[in-house]
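**Q** These are the structures, in C-alpha cells.
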Structure 1
Amino acid sequence: MGMTADQDIATSNKAVVERLVRDIVNGGQVELLDEVLADDFVAHGVGSGPAGPDGMRGLITTWRAAFPDWQDHIDEIVAEGDLVVLKITARGTHDGPLLGIDPTGEAVQWGMIEMVRVADGKITEQWGYSDFAEVVRHLRKVAASKTEQQTQQEA
C-alpha cells in the first residue's frame, strides 16, 4: 500500500527539518540556511527572534562560538500536514563567551521542544520552548565561583 499525498508531504517536511539539525546546527554548514529557510522565516517566542536565513545564521554562529561542540539530538519527531514537532536534547561545552558569561569549560545539556511550519520545501516559522535558562543560571554560578576563586588566589 502506497503513501498518501499527506504522508508524502509530512515525510518531506520531516526531511527538511532533519537536514536543518544534521547539516546546519550539528554540521555547522550555515551557508545551507538559504536552502532550508524561507526568506521571510520568523522565529516566534525568542525575543525579537532571528528573521530570515541571515538572522538564523547569526544566531547559530554565535552559539557555535560559545559551544563549538554543540550537537542537537532529535529524541522524537512527528509531522502532520505542514507542521513538524521535535523533542531535542542539546549538548555542548561552554568554551566561548555567551550572554556576557566568560567561558567556563562546563559541559552542559538542555532540552527543547520545537514546532516548525514548512511550505514549499522551506521552513517558514518556528516556535520553541527550551530549558536553556537553567543552563544560563548554572553557567553564571560557575563563572562567579571561578572569579571568586581567582580573586582569593590573587589576594
Structure 2
Amino acid sequence: MPIWTIILLIVLVLVIAAFIVLMIVGKKRQKKQDEQLEEMAKTAQTLSLYIIDMKKLRMKDSGLPKVVAESTGRLAKLTKMPVLKVKAGNRVMSLICDPEVYKTLLPKQEVKAKVSGVYVLSAKYVRGPKLEGGVEAKKQRKVDKFLDKLR
C-alpha cells in the first residue's frame, strides 16, 4: 500500500473520532442549556419596563453587578452581548437580553417582559415607537435612506 493512502486513512480516522467527540460534548452542553432555560422560566417574573437604551456591549462595559461578571465564563466575558438599560418602577438598571428578543425591541418603548434575575426572556410591546422587525429593520431603513441620497 502506498504511503499516501496510509496517511489519508489515518487523517480520516482522526477526523471521524473528532466528530464523534464533538457530537457527545455538544449533546451534553445542549442538555445543560435546556435545564438552565427551564430553571430560568420557573423563576421568571413579569415586569413592566421602559427601555431607555439598547446596546451590544462586553461584560465589563455593561454596567451589570460584579457578582454577575464574576460568575460568567471567560468566553462570555469577551463576547459582546445585548444589554438593555431599563427603568422598572423608579429604579434604573441594566439587563442582559435574549438575542431574539433584542431584535424586536426599540429604545423609548414600554414593554411587559419576563425577567429572570438580570436576563430578559421575552418581551411584549405595550407602548412607544413600533417598528416591524425592531432594530434590524431600523438599521436597514437608515442604509436605504443613505443609498437614496447617493443616487
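**Q** Starting from the value 0.6: which structure in 1, 2 was distance in nm of label points 7 Å out along Cα→Cβ at positions 19 and 35 calculated from?
**A** 1
**Q** Have a look at 1, 2 and say which one yields -15500 for helix-only ellipticity at 222 nm (-39500 (n - 2.57) for each DSSP H run of 4 or more, over all residues; to 500), as calculated.
**A** 2
**Q** Sticking with this structure for a sec: Ranked by Rg/Rh (Cα atoms, Kirkwood Rh), which of 1, 2 sits at the highest value? Let's see the in-between values first.
**A** Details: 1: 1.07; 2: 1.18.
Between 1, 2, the highest calculated value is found for 2.
Values in this text are rule-based calculations from the coordinates and carry no lab data. Everything numeric here is computed off the predicted structure, so don't read it as measured data. Cβ atoms are built from the backbone, for glycine too; each structure is taken alone.
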